[in-house]
Structure P
Amino acid sequence: MSMQPSSGAKSEIIWPSVITVISAAILIGAEVFGAAFAGGWALAILLGLSDTGAHILQAVMFGIGVVIMAGFIRQAQRIEPFWKRS
């Protein structure tokens, strides 16, 4: 017997899992992006960069934060699946 669901299988959203992951993403995202902006500002001062350099460094660190958050969401979906096939 195959473990694959049939093409007519229904999927339903598991709302408690979705809400849990979104809530954690909001909390962790606030910390990650706050650290990115503060870290970019602090590194710019440490390196003696101008305001433009500071903004560029903050943008780079913000991009790293986006990658971190995308990885978090992917891993969280593995632990808390969003869909249940019936």
Structure Q
Amino acid sequence: MANTPGAKKAVRKIERRTAVNKARRSRVRTFLRRFEEALAAGDAALAKSAFVEAQSELMRAVSKGLVHKNTGSRKVSRLAAQLKKLSVA
């Protein structure tokens, strides 16, 4: 258990930061899920707009430090490949 005032403050800060990060992570997952649903439906136009939103949200998560830069880029790249496969088919 935290004993010093500084440690107690750190615990409070961590709790606040955790809540914010949890909300951000949930938001990113929501946009990724919308993209996956558009892919499953086979709607190229809807998938394209969902991809743009998901890409934006992923890069925002990168800028906020929620996701590593390379991880965000890798995920966007894979989403783009899925979108391309749908539009070709």
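Which structure, out of P, Q, was helix-only ellipticity at 222 nm (-39500 (n - 2.57) for each DSSP H run of 4 or more, over all residues; to 500) calculated from, if the result is -26000? Before the final figure, lay out the partial values.
Details: P: -26000; Q: -31000.
Computed on structure P.
Of the structures P, Q, report the one carrying the highest value of relative contact order in percent (Cα under 8 Å, 6 or more apart).
Looking at the calculated values, the largest one is P.
Computing mean projected area of the Cα convex hull in nm² gives 6.7 for which of P, Q?
Details: P: 7.7; Q: 6.7.
Answer by label: Q.
None of the figures in this text is laboratory data; all of them are computed from the coordinates on show. In this text, all values refer to a predicted model and were calculated from it rather than measured experimentally.
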